[in-house]
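*Asks:* Have a look at these structures, which come just after this line.
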Structure 1
Amino acid sequence: MEARSIAKFVRISPRKAGQVADLVRGKNANEALAILKYTPKAAAPMVAKVIKSAMANAENNYNMDVDKLYVAEIYANQGPTMKRFMPRAMGRATTIRKRTSHIGVVLKEK
């Protein structure tokens, strides 16, 4: 039995979100939230929100015990990239790539 949650089109690069995801992979769900609470990264609250959503799904949809849940899988895949332009010298323009992520979490019971 597993509970899933996915946050799509999150406005942070997948590389930055992946670094935060690596911190909590394999940890107890409550312990993971405690780690993320004190992690000074922009992606930490976003990852924590997805974990909380997966915990709520586990409790309400599958009647799983919240205290026994652990992070079985967590990933930050690349979403679509928004392309913007910035003016540069001599009338030129360069592309600014604003990357997005799809952050997914799978919780299982021990």
Structure 2
Amino acid sequence: MIAVIRIVGQVGIRKDIKETLNRLRLRKKYNCIVFENPTKEERGRVNKVRDFCAFGEINSEIYKKLKEKRKTKIDNFFRLSPPKGGIKSKLGFPEGVLGNHKEKINELIERMI
């Protein structure tokens, strides 16, 4: 399962990136979508918006917590709060929060539930 969280707002984003975020249903900051079995096209969209989102593999335990605390009509779409402790930097993953977090995305989601 892959979780994608939009971190950057709408100001100053190119039109093609904004369209891709809309197709992923990530229209506002701190929206999250979970792909259980992502297709090749979905992986391509996530790769295109990697500079505006945080994404990575989540485990089933975190997915259950998301479903319990954030009940929505769409099973794999969640509205999260800003992370507790804040975001120190919006740079790429090793220094900041944007990009591919791999397994570390679980810690970020835990702070945002």
Structure 3
Amino acid sequence: MANNYYDSSDLKKFGEITEWSEELGKKFFEYYGKVFEEGALSAREKSLIALAVSHVVHCPYCIDAYTKDGLQRGITKEEMMEAVHVGAAIQSGATLVHGVQMMNKHKKLSM
């Protein structure tokens, strides 16, 4: 069996973060719950967004949770992968656009 840094069973312990900071933990979960309520965006749309963001921020726990949540909400594997590609494109673009900063600095220093 492989030894992994991330233990998928830790996801079930997420609620325990309130043990060391009850007030802040409760406030976080209250906020988190509100964010994922139906609103201008459906819970399904929010789940798909969360899945894409999970990949961009490299959170294996979130990827597991929102893959499962998405399946329960009827999100197809094609929709999931397309959302992951959207996240990847934004992350890549954000990296590349900082190249303009490098180019500007290079021009300034090369004068």
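*Asks:* Thinking only about relative contact order in percent (Cα under 8 Å, 6 or more apart), which of 1, 2, 3 has the largest value?
*Replies:* When relative contact order in percent (Cα under 8 Å, 6 or more apart) is calculated for 1, 2, 3, structure 1 comes out on top.
*Asks:* Quick check: -11000 is what I get for helix-only ellipticity at 222 nm (-39500 (n - 2.57) for each DSSP H run of 4 or more, over all residues; to 500), calculated from one of 1, 2, 3. Which structure matches?
*Replies:* 1
*Asks:* Here Cα Rg over 2.2 N^0.38 Å was calculated and came to 1.42; which of the structures 1, 2, 3 was it taken from? Walk me through the numbers on the way to the answer.
*Replies:* Numbers: 1: 1.29; 2: 0.97; 3: 1.42.
The read-out was computed on structure 3.
Values quoted throughout were computed directly from the atomic coordinates according to the rules given, and no laboratory measurement underlies them. Keep in mind that this is a model prediction, so the values were computed, not measured.
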